[in-house]
Structure I
Amino acid sequence: MMLSYKNIINKIDQLEEANIILSALEFNVFSVLEKKSLRAKQVASLTKTKLEGMEILLNALAAMGVLNKNKNTFRNTPVTYKYFCQTSPDFRIGTVMLKMDSRGEYEKLSKIIKKGRDRKEFESEDDPKFRHLFTYAMHERSELLADRVADAVSQNKIGKLLDIGCGPGSYTTAILKKDKAATATLMDRAAAIKVARKICKTQDVYNRLHFVSGDLFDDEFGEGYDTVLLSNIIHIYNARENKTIFKKINKALKKGGRFVLYDLFLDNSKTEPYEASLFAITMLLYTKTGKSYAFGEVNSLLRNAGFARIKKNKIGDGSSIIEGIKI
């Protein structure tokens, strides 16, 4: 697909719209409004901002359809109240955090392209507060495709499952709902496991789950598993690091056991699917060595780690499942 001049300019102009919405999130506009209708002066007072700027912001949000305006009062739409108001039971706390964080990160893109990544930036210890919010963000994202992933994975018997770097455990709970005989061990950092326990506790499959705090590189995965799931992990690391993880997974599986990878995978042109190609930019910004991997690269890594009968299954939104069997 070739973009026209007008299409390209429209893409650039979307930056303006994005920053308007991010400013509303920064000043908690949706939370201040809740289910009320307020004048610009009231919103400015509650957000401790200047009336001139806030009124212009509110009008722009109304023009975009993000807020409703009636005469001189502003009100949340059903969508902005449900997902972006902090008192709503469906508030997307993790997603909001990630979108706010990306505002500053993309300012670094030109510098990274010119001078490369600053590796030292990623050498600090994992922040439990960030991990807590990030895990919620992953749940909010993964629940959109969890059923599709579960349908694909449960085409074969699951047995004893290990979900490494499980995050909120959304994919595993969906899988266990499909396979009533399966059990699962969920492994991740302590902060993520705490969130996973809370999220999974409301699920009917909770009594078939076992939770383990651990590190991908420092801790062993155990042995005797029929299936290992690794979702949205390999894009964080380079090929050498992923090779180490794959070999540990091979050791954890029974002979003939199945290794399931779920991620945004590129085709070998590295320009499609669209979502995976753009996601590579995100990894350039947010990780020390990560990237979007092409199927050919993953196929090679899997074979070198002792897997065969490798196949790919498209899920949607640029994501796919790649499976291999331990030989």
Structure II
Amino acid sequence: MTVHPLYPTIDTDGRITVASRVLALIFVIILPALGAAGAAVLGVLGMVTLVDLGIFAGMYLVTALGITVGYHRLFTHRAFDTPRPVRWILAIFGCMNAQGAPIVWAAQHRMHHACPDQPGDPHSPHQDRKPGFLGAVMGLWHSHFGHVFNQTAAIEPARYVPDLERDPFLQELEKWSALVVVLGMLLPFGAGWLLSGSWIGGLTGLLWGGWVRLFVATHATAAVNSLCHVFGSRRFAIQDRSGNVGWLAPLTLGESWHHNHHAFPTSARHGLKWWELDPSWIVIRTMERLGLAWNVCLISRERQEQKLAAKA
């Protein structure tokens, strides 16, 4: 198959290209795992500095918000509007997480919401699941990472995200996404070098703010697809198997209130209860107060109670 003329990561049939799968295996799974293992060894040896941890926290926060606030709530679900420069910044930060550029990412995610946990869902842990414990594990693997390598549904940007296709900046980002991932490695290296005054500090900054950050961020996003469709609490009347997994909320910046999200996909707020921690919503709310977000979609208490009543 030939590579799609607009989207280098997929071919003309909407299949993830072999080159993209190989790169994902190496740069999204293997190298981040090795980096996390190396960081663990340094931790045991007491060779981790506050600078390293600060670079990790800073890079994780901005790049994860690029996914949660940018890719997910803004581009995929249009839960709010924001000025073009803010859209661009969120897109670049999200792209640093090596999950592809926004158009293909959002197309696949809208596919997921079109038929969640049903035939056509690109990463459901329940479709074609084999019986028993092994079948459950294989289903979790498929929804976590396996769907990249064993694709079950074609990605169709023209069908699912025509609005995003009209954005020239996002179109260009699809072509240059690999370089943005490299930028996401150069930034922590440069920060480590400047803050420590040595190239060794640059390398540990790269380790923590680059590879360890990528390892944690990748698994956090994948856990929403996998764990949040098998475990968790459910209180609304919806047909899919999405659940709220509270202990994942800090790591996913609020995305693990996944049952809430599937009940009200366009809501800018996923933590619908006051105690449901949702850092991404806090950021959107702050943007709104600063005039950087408007048309923010929120779900009234009455609408929530109607779905509760329907369940009863």
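Every number here is computed from the coordinates shown, using simple stated rules; none is lab data. All values derive from a computational prediction rather than experimental measurement. Cβ atoms are built from the backbone, for glycine too; each structure is taken alone.
At-a-glance table
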| quantity | calculated |
| --- | --- |
| Which of I, II leads on distance in nm of label points 7 Å out along Cα→Cβ at positions 106 and 266, largest value | I |
| Relative contact order in percent (Cα under 8 Å, 6 or more apart) from the coordinates reads 21; which among I, II | II |
| If Rg/Rh (Cα atoms, Kirkwood Rh), for residues 10-65 alone is computed and equals 1.17, the structure in I, II | II |
| For volume of the Cα convex hull per residue in Å³ computed as 147, the structure of I, II it came from | II |
| Structure from which 51, 36, 25 was derived, Cα extents along the principal axes in Å, for residues 82-201 alone, options I, II | I |
| Mean count of other Cβ atoms within 10 Å over residues 122-129 - structure with the largest value, from I, II | II |
| Highest-scoring label, criterion being distance in nm of label points 7 Å out along Cα→Cβ at positions 58 and 130, among I, II | II |
| Comparison of I, II by distance in nm of label points 7 Å out along Cα→Cβ at positions 42 and 186 - largest value held by | I |
